[in-house]
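S.K.: Next up: some structures, all given as structure tokens.
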Structure I
Amino acid sequence: MNCSLIISTYNWPEALEIVLISAKRQTILPKEILIADDGSKNETSILIEKFKKKLSVPIIHVWHEDKGFRKSEILNKSYSLAKEKYIIQIDGDIIMHKNFIKDHLKNAQEKVFLHGSRCFLNKTLTEKAINDKITSFFFLKKGLKNKFNSLYIPFIAKFIKPNKSIKRTRGCNFSCYKNDFILVNGYNEDMTGWGKEDTELSSRLINNNIHKKHLKGCAITYHLEHKKLSRAGFNKNIEILNNTISNKVKNCKNGVKKYLNE
């Protein structure tokens, strides 16, 4: 099975560069890469053009004007353009283990969405990774936090059963069938600030009996350290999430479907 890889980004081309390097080093490459760009400046466009010449798969730069945090919208636009039936999604501050794509594809199941493992780099290791183009991190590496998530033991995933829990749901390490994403109308664009948009999406998937599988020992990512984003709009997002959970909402009104016929 093939896949599309979607990478969300906003005005951090130095991080996006090392993320794209980790994409280039995958043991199995995606069929295409879509950069979901929430209004970055020209430096990001220049970087993407450079990588179009370096990578053997197409890179599509999906961009809209910077009008504040509109990650849900740019992700929906990117999903609508993705050509493959299976889609893997990460953020532009996430370095992928070399078998990341392979692991997601190996564990893909009908009516299941996947969340992989994530460990964190401290500030010093983040700067070193970016400057020295490092995409592989040993378990005992100084500066690597949440170390057990860096252990590559892929056979563990066979023993993990899909479930209905929304704990540890995150869009920075996520995959699903495109048809399932469209079924629930994708991300809810009423959620315009940072936070919980991925949990709310996961809740609607679960409400449609599309269960979550949290991969352990594989699908590993390394999160670059950065300043916390503005929490403006977070309370509104929590209200939307709570409504989705309590009322078992299956479909949002303001989502991906409006882009499908463009």
Structure II
Amino acid sequence: MKTIIISDLHNRVYWIEEALSSQLLRPYDRVVFLGDYFDDYGDTPNDAYVSAKWLKQSLKMPNRVHLYGTHDLWYRFPSNPYIGASGNTVEKYYEIQRVINQNDWNLLKLYHYEQNFLMTHAGVHSYLISEYVFRNRNIFNRYIVDNNLQLSGQDIVDKIVRPVTEDALDTISEGFADPWLSAGFSRGGLQSVGGIIWLDWNDEFKPIPGLNQIVGHTEHQYPQEKITENSKNYNLDTRSHHIGILENGNFVWIKNPYINRYRT
């Protein structure tokens, strides 16, 4: 199983299709986009329109998974004041709305799990996992040994990430805030740590025993890693200068030769 992973496009959609059709990446079984298709420094409503046109076509293609990023979610729920990001504007919203409809938005996800890796835009923090376990301790007591949660990565996803994410999406669709999708102190938010589209890699991200993660969101010059004895974690946000490859449970990254072909 070979999966291509692409992080944080921020309107840099011009290189995607050429790269994915190239011998450099083919053959592969799936492509996962880690979100943040929209908004960049000095971008325009027309940039948002072009990105939306690409996204709509990409959503129709088989074996592609598109995750929400920090800069995408408000464009789906513009009446919610708690989920906006810097760069979101009403002008860009109207251009995106011309292209992306509700059926399209429903095709995006907040997480994807395969090959023993959880993929989200920014990552899951153990604090939010612990909060959910505490609120539902009647369910999780049997999984706690010496004050440690004894769950596999798949179990964490099935028993915690899935229900919490579903509830969070319902909450923000009704116009309210939800910790799972809110910013932490390090990103100007009001909660101690960021949620899965806000978690800061440098200041907040910590490996969770038994859970491997691949994320974007926090920009670096080169991909980053945080590896422990029982947790492998990677950050792939390099302004599209690197592409991730997850194959048979092993993750590597390569330089992207297509990003500079037309513009930077």
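S.K.: Going by FRET efficiency 1/(1 + (r/R0)^6) of positions 116 and 188 (r between Cβ atoms, R0 = 25 Å, to 0.05), which of structures I, II comes out largest?
M.R.: Values: I: 0.65; II: 0.15.
Largest value of FRET efficiency 1/(1 + (r/R0)^6) of positions 116 and 188 (r between Cβ atoms, R0 = 25 Å, to 0.05): I.
S.K.: Please state which of the structures I, II yields -0.35, -0.51, -1.28 when log10 I(q)/I(0) by the Debye sum over Cα atoms at q = 0.10, 0.12, 0.19 Å⁻¹, for residues 4-155 alone is computed from it.
M.R.: Numbers: I: -0.35, -0.51, -1.28; II: -0.45, -0.61, -1.14.
Only one of I, II returns -0.35, -0.51, -1.28 for log10 I(q)/I(0) by the Debye sum over Cα atoms at q = 0.10, 0.12, 0.19 Å⁻¹, for residues 4-155 alone, namely I.
S.K.: Right, another one. Work out relative contact order in percent (Cα under 8 Å, 6 or more apart) for each of structures I, II, then name the structure with the largest result. All intermediate terms of the calculation are to be shown ahead of the outcome.
M.R.: Numbers: I: 24; II: 21.
Checked I, II; max of relative contact order in percent (Cα under 8 Å, 6 or more apart) sits with I.
S.K.: Now, a different point. I have -6500 for helix-only ellipticity at 222 nm (-39500 (n - 2.57) for each DSSP H run of 4 or more, over all residues; to 500), calculated from one of the structures I, II. Which structure is it?
M.R.: On the way: I: -9500; II: -6500.
Here the read-out was taken from II.
Read-outs: derived from the displayed coordinates by stated rules, not from any lab. Because the structure is predicted, anything quoted here is derived from the model rather than measured. Cβ atoms are built from the backbone, for glycine too; each structure is taken alone.
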